[in-house]
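The structures come next, written out as structure tokens.
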Structure 1
Amino acid sequence: MPLKVLDATVSSFDGVFEKFRSEAAGNKANLVLFLADKDAATSLSWCPDCVRAEPVIYKKLEASSDDIALLRAYVGDRPTWRNPQHPWRVDPRFKLTGVPTLILWENDIVKGRLEDHESHIESKIEALVADK
């Protein structure tokens, strides 16, 4: 299967990200998707933009015949994410401002990104992956 998916939370991210980075050279594209956690009561993300973008992103990536790695990084519940000191808001590698954010990771740096307001647009997802 060309799409390889890894999942991480804030607490497990460093270890999962190291695995993701160690396998990056074997993939055509390496993407990190920062998402809001799912609400236990509804099984849906608390973030409407995530609910809209996730199926579109998965559809585009699963349709590719290329080897693509996707690290889904869950930012936590709404109060956790809203904290201005959230680890991924202040991390100089990512500097997140919103979710969902889809990042193209190449040569150990962010090569491209789609922010929350554009991460559901198929043509932009295709362009990000093709940037490799």
Structure 2
Amino acid sequence: MFDRKLSRFFFVLMSSKWRRIPFALCVLALAYGVFRAQPPPDLFLQSDKVLHVVAFFGLALCTRLAFCNARWLGVLAGLLLAAAGTEYLQQWVQPLRMFSVYDAAANGVGVMLGVVAWVALLRVCRARA
């Protein structure tokens, strides 16, 4: 029963005019996190990498939802460019921050996990419908 409700919610959201709102909120939250003056505090060793993965995982899902009619490769290329580009730009916008290849890689991992999750979600929803 929960699967059917999830499938229905997912397809209603995809066909809704409101599907770009989560994308806009995600972009705003990501911009705040990337371009704020101070990096986030370390909660544990490499906790910032976990935050990078989670942020870009969410961005990938919200982007695909917002632009579900766009071509896959174009969306993926844009997300991967954003993953590397935001990390590179932050050193120019905030002097206390610096570029990290590992942070950019964590961003890319988040994008790829988001793409995999999107494909899995689509397959589950289509199989249940």
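General remarks:
- Computing helix-only ellipticity at 222 nm (-39500 (n - 2.57) for each DSSP H run of 4 or more, over all residues; to 500) across structures 1, 2 gives -26500 for structure 2.
- Look at relative contact order in percent (Cα under 8 Å, 6 or more apart) for each of 1, 2: the largest one is in 2.
- Ranking 1, 2 by volume of the Cα convex hull per residue in Å³, the structure that comes out highest: 2
- Distance in nm of label points 7 Å out along Cα→Cβ at positions 49 and 121 derived as 2.6 - corresponding label from 1, 2: 2
- Given 1.8 for distance in nm of label points 7 Å out along Cα→Cβ at positions 25 and 57, calculated: source structure among 1, 2: 2
- Top of 1, 2 by distance in nm of label points 7 Å out along Cα→Cβ at positions 17 and 41, largest first: 2
- Distance in nm of label points 7 Å out along Cα→Cβ at positions 33 and 81 derived as 1.4 - corresponding label from 1, 2: 1
All of the numbers you see were taken from the coordinates with simple rules; none came from a lab. Bear in mind the structure is a predicted one, so any value in this text is a computation, not a measurement. Cβ atoms are built from the backbone, for glycine too; each structure is taken alone.
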